[in-house]
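As structure tokens, here come the structures.
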Structure 1
Amino acid sequence: MSVASDSLEPEQVRTMFDRIAPVYDQMNRLMTGGLDRRWRDATARRVVQPGDTVLDAACGTGDLALADLRAGAARVVGVDFSEQMLERAARKSSAIEWVQGDLCKLSFADGSFQAVTIGFGLRNVADREGALRELRRVLAPGGRLGILEITRVRGPLAPFFRIWFEGLVPLVGKLLPGGSAYAYLPASVRRFPAPRELAAQIAQAGFGDVRYRLLAGGIMALHVGVAR
């Protein structure tokens, strides 16, 4: 689960992710009680079909890319701008092609993939609309997009969410080497569009049949769309 840039420059963001790479997986498990793996599997099953060539964008340490493989992908490419994240991803699987790159300037030809997944990464992109258009570009017509992201909680769980997400998570992060960067996490969620607004942005980027599903009592949102 990625931390956020909080208006940092891209190179500063890259440095921050390199720094938290050693504690990234541990923080994911801690913050979600291990449920992040289930959410990633749900994302992959929703958009990946057997035999697909799949791009996992902002792949981090590779857990969603691995879920894409489990869902039946024939080929998976994981892209991230953090070298340290990719080094840890490569330790998990040699069956996936790990590529360092910029989500807003992907090096792949138009229509290269049948599915694209991105988990906990879209919040950290300065040009979200541009990134969505780039993901549409590398998808073949009819290709499927799945976006898993933290969202702003409303309703009965909102007070618990604030205590957990804005208080406990940054505090625990400070106890781990490099984990102080998780202080940026609450601000990133506050800036991120609500599910309905994000669905509209996905549609504007060239996707049809855009839908979303709230998970874990509204803490997470899974958006899907089909490249027009």
Structure 2
Amino acid sequence: MTLAYHVVTTTIRFLTDVICRVDDAQLERVPKCGPLILIGNHVNFMEAPVLFTHLQPRRMTGFAKAENWDNPLTRTLANLWQGIPLRRGEADVSAFRQALAALDAGYVLGVTPEGTRSGHGRLQRGRPGVTLLALRTCAAVLPLVCYGHEMVWKNLARLRRTDFHIVVGQPFHLVPDGRKVTRLIRQHMVDEIMYQMAALLPARYRGAYADLSAATETYLRFPAGAVSNLSLAQD
């Protein structure tokens, strides 16, 4: 890594730690090597800098909206952190290929199936694009959720630090089980993934996936000895 990378990453970690009181203890559960699809919720701008800097020196990349490359400042940071530009609202083949290459190289690939920020912290309906990556590769899927930082703007206005909670779940693989993977099946798959994320969140943040009794695990395969994230749910 370059000197610029270290200086910028260290500085951003310092700034995010000034703004937020980050509870990052569970990041120890993220595997130290090998390809991994890290599935997270998307509340606001804070997740990317907090997770990227707190997972160092683990190699990580993720999708970022292509518009970030239009601004010199955000373009510099996105390139430094090897972000993958994603053109929203269309099938971006280039972004998909870059994501596959990153996984092949052993990176953590951060993906937010909601596709857009919620602002309020409650889960929105997942979009099925992530299932293509999980099915195309042998990478495990690891759910990781963050909460509390929906208050960051209000707290900044009051010069208060924000509690930023991170919960890391149990990994699994996505398996079609011999079925033809139609768009309907892919939506079913991403809904199963989203329920796994919902189970890690306090009940007030589960949003579109509040009813955990409706969750299924038809296409999820957990490693031997691991338990479903649904069994970890707390109200």
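Where a number appears in this text, it was derived from the coordinates with a stated rule and is not lab data. A quick note: this is a predicted structure, and the numbers were derived from the prediction, not measured. Cβ atoms are built from the backbone, for glycine too; each structure is taken alone.
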Report task. For the read-out mean count of other Cβ atoms within 10 Å over residues 20-27, a value of 18.9 was computed from one structure; give its label from 1, 2. Result -> 1
Query - Among 1, 2, structure where P(r) over Cα pairs in 5 Å bins from 0, in percent, for residues 156-195 alone as derived comes to 6, 14, 18, 14, 9, 9, 8, 8, 7, 5, 2 - result: 2
Report task. Tell me which of 1, 2 gives 30 when you compute percent of Cα pairs over 26 Å apart. Result -> 1
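On FRET efficiency 1/(1 + (r/R0)^6) of positions 76 and 212 (r between Cβ atoms, R0 = 41 Å, to 0.05), which of the structures labelled 1, 2 is highest?
Numbers: 1: 0.95; 2: 0.45.
Max of FRET efficiency 1/(1 + (r/R0)^6) of positions 76 and 212 (r between Cβ atoms, R0 = 41 Å, to 0.05): 1.
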